[in-house]
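As structure tokens, here come the structures.
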Structure P
Amino acid sequence: MIAGLLAITILVGVWKKADIFEAFTEGAKEGLHNAIQILPALAVTLTAIRVFESSGIMEALDPLLSPLASLLRLPQGVMPLVLLRPLSGSASLSLLSEILTRYGPDSRTGLVASAMMGSGETILYTCAVYLSAAGISKSRYIVPVALAGWLTGCAVTGLLFPE
């Protein structure tokens, strides 16, 4: 599939008599420039995620979040995933593995966690990367609205798997 797309791209470039090598090197230069621009935001985001993960805050917050879990009709075991998924894909995947081991994949907790994992996004990471690449320094409503959407999706997931 990828080889076919590459062949089509080259054929179109030859047909339009474009300098394919020059276009490729210009695109690579622009991509490298964007990567250098987003590196500080990426470093800060990944550091914050590791600190949050390693500090034990997730386990301490679980009992405190039980009222929110019942309000959203979510099993209490998925609340750490509700907090972690917007921050980190790899950390939330590790947490999903722990949830599935503890509660089982066919339990309500396992089903809700799997649905949340499959339908969610690493909001803060994605916003940091894309906004930085676009040169936007003030996100205004992007992050709050995305997080509200995530919570809405979590609540719907809780409703899809009744007790």
Structure Q
Amino acid sequence: MLRDYLINNSIIKFGDFTLTSGKKSDYYIDIKEAGTNPEILEVLGKELSGHISSKKIAGMELGAVPLLISTSLQLKIPYIIIRKTERTHGTGKRYIGQIVSGEMVDVIDDVATTGGSILKSVNILRGYGAIVKNAICIVDREEGAELLMKNNNVNLISLVKISELR
């Protein structure tokens, strides 16, 4: 079961943590660190692969990138890396990969909290003509992401909800 795997491999850590937002939490989801381990990354890619319905996937740099690569390799489908900010050098593109207008794309993220970063990815993709109906995350912290996605016509699929880990 993925829940046990996340805990047994210290992807979910329990203790006293300060999050990026400054908020205190009694748990920490460390998927970025876990993504540096090829065995764990392969397991996460396989788990995500079972929920992909499009022929292309996308996600925001940094946290989604290893997950995109692993899932892409599992399914043999291309991926798009969305940049957090606009680029003023090189090609100036907001993304790496190919976005085809009218093409379905599933969004992947490591952790969903409020859903803001997922929605940013969705809106960027939609702005370039992609059709986004699904977003898949490893863990939903259950702090509003599911409702935000629903309000923006996106189905949020979480492999694990934080309430299942406590």
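Quick one: distance in nm of label points 7 Å out along Cα→Cβ at positions 7 and 151 came out at 5.2 when computed from one of P, Q, so which one is it? Only structure P yields this read-out. Looking across P, Q, the calculation of FRET efficiency 1/(1 + (r/R0)^6) of positions 103 and 135 (r between Cβ atoms, R0 = 25 Å, to 0.05) that yields 0.95 traces back to Q. In terms of Rg/Rh (Cα atoms, Kirkwood Rh), the structure with the greatest value among P, Q is P. Taking distance in nm of label points 7 Å out along Cα→Cβ at positions 63 and 127 as the criterion, the top-ranked structure out of P, Q is P, with the highest value. Look at mean projected area of the Cα convex hull in nm², for residues 39-86 alone for each of P, Q: the largest one is in P.
One of P, Q was used to compute relative contact order in percent (Cα under 8 Å, 6 or more apart), and the result was 24. Which label is that? Answer for the origin of the read-out: P.
Structures P, Q were shown, and helix-only ellipticity at 222 nm (-39500 (n - 2.57) for each DSSP H run of 4 or more, over all residues; to 500) at -25000 was computed from P.
Computed from the coordinates by the stated procedures, all read-outs in this text should not be read as laboratory data. Since the model is a prediction, treat every value here as computed from it, not as a measurement. Cβ atoms are built from the backbone, for glycine too; each structure is taken alone.
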